[in-house]
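These notes open a run of structures that come right after.
Read-outs: derived from the displayed coordinates by stated rules, not from any lab. No experiment lies behind these values; they were computed from the predicted model shown.
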Structure P
Amino acid sequence: MKKTITITNNMTDESYEFDILEPTRGPMVADISTFYARTGMFTYDPGYTSTASCKSDITYIDGGKGELRYRGIEIDELALNHNYLETCYLLLNSKLPSKEELEEFDLELRHRSFLHDELMNLFRAFPSNAHPMATLSSATSALSSFYYEHLNIADESGYQEMARRIIAKIPTIAAFAYRHSIGAPFIQPDIDRSFTENFLYMLRAYPGGKMHRNINGEDRIRPIEIEALDTIFILHADHEQNASTTTVRNVASTGAHPYVAISSGIAALWGRAHGGANESVIAQLEMIGSVENVDTYIAKAKDPNDPFRLMGFGHRVYKNFDPRAKILKGLQDKLKDELQLDSNLMQIASKIEEIALNDAYFIERKLYPNIDFYSGVILTALKIPKSMFTPIFVIGRTVGWITQWIEFKKDKKAKIARPRQLYIGK
């Protein structure tokens, strides 16, 4: 039996029936795409809190249960038993790769990680103290001038080539943006290193590609560091229709170049209410200063008359413990043990976490620690500068953005994004 919903206009007693669409997971959706044409009215939904803007089979979130899945696979399974490149392949191809497919995918990304020589001129045009996110966004947009043929992709091989190229190049652009910001020479990719290790190498290596080694002669990029950063990439790979992903889809709807759409997503992600939140978490922990000050700031956070807000708690979608935060909590504890870390910031964060998880104020308001709370502390433990926190988010999220872009372009019913408004002017 066909499911419908009836809306009655109490001013005219007219009733309108709309179809109800059933998802494979999550709440049912009322199809009001013809609402204006039939009623002469708009719906009003600031922030799109009750609006499904598209159909998608990429990522599923149940905020109430604290559930996150990529292509139907739970995030715990991916983070604990697979690596980032396997996750990328899954998002792009709707299945995990075989050993041979993963080797081919990995090899192609390694060779596509190099940048066109002429793109180097763009980096040098920026001030030496430019934030890496500004340079990263601009350089990504500039890629459209080098690969203009991607504007008219019409087949699966074209989609795959375009996607693999941008996934491979973003870590290089991010590393170069950082090194330019500190006046250090660029370090070219090393095709003998894995995706995640290579990024750390480009951040840390000395001119000539030399790496600092410990007293045992071991490379200073330790396996636990690669594992930690790779996990962070997995957890950031996609997150349904968030602000930056919606931005990418909206730009895609205009027919713009895919790399321009990704650049727009990067710009949206930079905001402190979105991808820049983990940088704000660390800044706040530094401001708190010591474990002895935690109680004072907790009291400020609970005071309705105090504008202070505790960063890294609560989430727009999750009303339960963010499943990504749970994974990072375990990773943080592992790092603390294996690297023998017990920094002042970790002590402050642990004290705040302990209070928040047991305090009625936070429990009643479902203010659980989110992914930003833990990722900032972990990245600091990995000695990654704050200015690179959001670029690392970009590296992880690029595959999600480009997968969403591809899904949009393949949708024969897709239209240009054009919200309406409740006009209140003269």
Structure Q
Amino acid sequence: MQPNSSPAKSIKLTYTQPYLYPKQKAAIFDPHRFAVIEASTKSGKTSGCVVWLFEQALQGKRNQAFWWIAPVHAQALIAFNRMRRAVSPDLIEVNLGRSSITLINGAIISFLSADNPDSLYGEDVYAAVVDEASRMKHDAYIALYTTLTATRGPMRIIGNVKGRKNWFYELARKAEQGGNDDLAYHRLTADDAVAAGVFPEEEIDSARRSGMPEAVFRELYYAEASDDQGNPFGIDAIRKCIIPQLSTGRPDVWGWDLAKSHDWTVGIGLDGQGQACRFERWQSPWEATNLRIQGLTNNARALVDSTGVGDPVLERLQKNPGSRYEGYKFTLQSKQQLMEGLAVAIQTQTIRFPAGIITQELEVFEYEYTQNGCRYSAPEGYFDDCVMALALAVQHRAHSKPVIKVSKDVLQRAKSPMWRRKGMAAMGSW
């Protein structure tokens, strides 16, 4: 029988709720109409709310709407795929094109994006989940709230903590204070999941040792908001690295982030003390960019973004005699490692840079947790080319082998057979 067909007679179903650990179940199945849940990664907020929304829809009627809203469609699909895999195909009708699931009672669960808040108005919704709330536009939350007004439907508002300057953090503080009969507050951490036996403690220890900035670690695993709006470097730490102007030293290493589309090609040179001594930023065709990088870098060591269109640019640079260019391909994992290295350098003040575009990009830079790790980027409408160039320079400086400089007279003596015999004898006694 198809879920949308008219049943000839009533159907009795036996439903067994999947296991939810006690604190997880208490948070998600709170009797209040609205529950705000600040939760760490892997604490079970998504899986628990998938169960909650399914049960809400089971109690619904034909054509009643139940919504799962996420900041972007790809995130909504995570919950959509979890639900459709968990439920027997005999009891649901899946519409892949609309990312919706129709239950045997005719209730429809839709998994939607909040990127266009105006598209959410108009429907009467009987229950909803707001996923990744700390990354969602406030306008989308307002639009969703209006869809529940006529039905008096419940809502679960979940997400990782990401700084203090967002509507989700403010709503959580109001809920935590109490005094609203419709609103409850809960916090789920990785320790809760470990205590319940659903998350291995060694994963927390591994994350702690990974070099992840402490503020990022505390937000992701303990749902503790930082003061830096999800900035992985720390605003105070960035400002402690500021110097009055570029160093007058010679570049020891360069980091080059190559322009993509409307972005900028940016090069930052660091001297032997880790201070920024060169800063170049432009937009031009690849041929001109190639020649300009050659002239500026000279024979200094350089780490170049070789992702996509950067690969042929790097190949041309490496063909020049005496060139010392190496490539770095950006992936989710390699970019995470790159940013964690930059965060350590900033927080330990082993690099310095002047105020201006570099510090502006560093201060607005943010991270977002995904299933595969942390995704680091500039907010929509901002550039991150300076951040990437600085990170590449820091990476190259940290991982390049030291060069031992030897005077000409020592080199001449090294060519002498007698010196070599004495030298080898001396080395044998070390």
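Taking Cα Rg over 2.2 N^0.38 Å as the criterion, the largest value within structures P, Q is that of Q. Hey, helix-only ellipticity at 222 nm (-39500 (n - 2.57) for each DSSP H run of 4 or more, over all residues; to 500) derived from one of P, Q reads -16000; which structure? The read-out comes from structure P. Given that P(r) over Cα pairs in 5 Å bins from 0, in percent, for residues 35-82 alone, derived from a single structure, equals 5, 16, 26, 28, 17, 6, 2, 0, which label among P, Q identifies that structure? Computing P(r) over Cα pairs in 5 Å bins from 0, in percent, for residues 35-82 alone on every structure in P, Q gives 5, 16, 26, 28, 17, 6, 2, 0 only for Q.
The maximum of relative contact order in percent (Cα under 8 Å, 6 or more apart) over structures P, Q, that is, the highest value, falls on P.
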